[in-house]
Structure 1
Amino acid sequence: MRRGVGLTLLAAALSVVVSSCGNGVIDKSTDGVPPAEATGTLRILLPSFPPSTKGREEFQKVVDDFHQAYPKMKVEPDFATYNNLNEKLSTSIAAGIPYDVMVTGVGWIQPFASKRIFEDLGNYGVTPDVIKEKSAAALIPAATYDGKLYGYPLVADARAVALRKSAFREAGLDPDKPPTSLTEIKAAAEKLTKRDKDGNITRSGFDLASATGFRQSFTTFLTSTGTQLYVKGEPTFDSQAGLDTLNWIKSMINNVQPYGQTNAAQQPLVYSGEAAMGIVGGAVDCSDKGIGQKNCDDLKFFRFNSGKEIEYVGGDLASIGSRSRHKDAAWAFIQSLTKPTTLDALAKLNKKIPAYKDAGNSPQAKSNPLSKFVADGLVYAANENEVPSNWLEMRGNFDIQLTQAVLGQKDPAKVLHNLAGQSR
């Protein structure tokens, strides 16, 4: 419910922000002031540092580095989560008390940049061409709007697919030749699904990670067919490829996996053997504190390929608020935030991949087999691409309507047509 309220507030705030100057900011501008003399408070909104002792310690290291250039400026962090990020942003906009640095994710840059809430980083010498030499290419399209860069990539949140080798062998399948296309995956998943005498699924053939909705899964499966969700803000999913993909998901739910299946540990079901295959995140802990080496040895990772090999990649992107009175200081903070050692710490804290150029050789990639696999696969990155300006209002609706189609409550073709119409 909070998420819906946040989206509504954000839509309202964005509709008036262009004409509203706000009256909550009391700091004088420090832009143009020598850093050593600048005073005031730098407000930071970010979901990247978990609210743990270790998370706070790593954030303080960034602050300490920033203070080497700006010793007199205070730093006021707001440790958000992606569940309440919308609400915090919309409240700050409506109150006229903007954040100076905002960390958001894929699908956020275009809506905010189109309303002039984010600053063009080209003003600080960082353009799409420049960032290509510094960051993994996977997140650059998501950080770009109208040919300009509005977000600096921090970490990549990548997904892979995993299978249990033992389950494959038990079902007479070859784990060294994993299914990659939707057709192959469904056929294998049906063979791998186990049921009790009453027909209830006791081991899912494929974990679609549907507990939080189908938007990312649909995007992933669709892109593997060679069709993106959006191209330059225009919907391309209202097509035969989109309909085939949605019907494929529908054919899987309650056939090879019960709808909404999850476990108490909130871990991918393939890790525990509750599923024979499934979507996994960007890291796995093979130690005794994690899933253990025996479980890790039984896993094989692969990527979807129904004509195009892809790896779903989200991530964290740092932006400067266009109404900040401390833009120069905000840029200095982002420079501290994007140092390789900081990105390495963020990657470890969040089980993600640092978004710098050579992520495949990062400490996180070398720490476990899944992180290495997804880091090497960033060249196959896919996500929602360049979304329309109303995407933040669309996101929740996407999940709701796709779920209704999957559960047979609405006609899939009509759902895709309606969502395409709402995207314009």
Structure 2
Amino acid sequence: MKFYQMTPAARRAALVAEGALTPAAAAQLATSGALPAAVADALSENQIGQFTLPFGVCRNLVINGQLTQVPMVTEEPSVVAAASNGARMVRASGGVHVTTAPHLVTGEIVFDHLADLPAAAQLVAARQAELTAVAAAAHPSLVARGGGLRGITPSIVAARWLKLQVTIDPQAAMGANLVNTLLEAMAAVVGEWLHAEPLVAILSNQVPEQTVATVTLAPAALATRDHSGQAIATRVVALSELAQVDSDRAVTHNKGIMNGVNAVVLASGNDTRAVAAAVFASATSATGMRPLSRWWLAANQLHGELRLPLPVGVVGGAISALPLAQVASALGRWHTVAQLQAGIAAVGLVQNLAALRALVGPGIQAGHMALQAHALAIAAGATGSEIQALAARLHTKDLAAARRALAALRKEGQHDNHRH
């Protein structure tokens, strides 16, 4: 039986048998559904309840030579199905190769209305050693772990503002809170030097470092029942080239990538908004949106590449507070920031491949609507075993028709009960 055809309990058992989950983690997944009330209240202001989402897994994705089970949290069933399908297509060719850059976070300290901007910039440049000591004192444990301040670059913006761009190594953390702590400490000292109050001291969600995922596969891996692999690959490349010059296509192209990216980021307990802000800043140009990935044919092989900034961490904040984020980390084997970035980028790339193949082959709706039938069945009022039975009957997106089909299903069940 295929993984997606198993019951959730059987899927968890299979992952335990493979060594991907511990029995304790599997038990935690089986009984999860709500956070302890105190944890939920501490994580959100004005908390009045909890909103749960399905915890799925992208199966057997090869990342840098390692077979990996990548956790994904999303309400959209076709996202997990597409990622797993993409993983299957690239597996025979060696999977996805990912390279990461050093994990650094930038922030800015800005002053407004200074009388002599050049002199202020020179003063800060000359006293960077003192600011390094201030930053180290503000978070000594970070320095002890090998992180801390890496550089300060003063600049004058629009002949009005003094901006100090600060680069910090947050080690295994995403870095937002600790960077803001360091920035505020340094801003107070520079303010004393300049006899001025800083306008702002805050991290930037602009991330220059890129995580790069690449894949090379034979076109035959893309074949469908009605199209050869070569035909599909040629059309995937054409669609990729369209995204390079058509902002409308690029936006939707990138949204498909972010379907997978967001699902993995959310599973990891990281900040999906920070990642989205960094990614779309990177993808925006003067002419509009440009695609995060590109596909091309060379030497009879299909090549894909995805580049995106990924401001994430593996410790701290909600990552450490959410019990299932810890389960996700163990399942994905995310011991370092680079490993988590590799998992996110790899899923984004195979998600993109599966979506493009569906678009140029059988069409996006064929598989999408089959999976949506379950959601429609639930919306119509189906419960328990009715969900699967009703979904198998639905060939419509109309809720009223689904409700009529449910009524007929229940009537048939009553009739069968009377017969027995």
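Read-outs throughout are calculated quantities, based only on the coordinates presented, and are distinct from any laboratory measurement. In this text the structure is predicted, and so the values were computed from the model without any measurement. Cβ atoms are built from the backbone, for glycine too; each structure is taken alone.
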*For helix-only ellipticity at 222 nm (-39500 (n - 2.57) for each DSSP H run of 4 or more, over all residues; to 500), the calculated result is -11000, so let me know which of 1, 2 that is.*
1
*Could you tell me which structure in 1, 2 was used to calculate relative contact order in percent (Cα under 8 Å, 6 or more apart) as 18?*
2
*Identify which of structures 1, 2 gives the largest calculated value of mean count of other Cβ atoms within 10 Å over residues 97-104.*
1
*To which of 1, 2 does the computed value 3.4 (distance in nm of label points 7 Å out along Cα→Cβ at positions 57 and 393) belong?*
2
*Which of 1, 2 yields 6.5 [distance in nm of label points 7 Å out along Cα→Cβ at positions 121 and 377, calculated]*: 2
*Identify which of structures 1, 2 gives the largest calculated value of FRET efficiency 1/(1 + (r/R0)^6) of positions 137 and 161 (r between Cβ atoms, R0 = 30 Å, to 0.05).*
1
*With percent of Cα pairs over 35 Å apart computed per structure, which member of 1, 2 shows the largest figure?*
2
*Output the label of whichever structure in 1, 2 has the greatest value of mean count of other Cβ atoms within 10 Å over residues 73-80.*
2
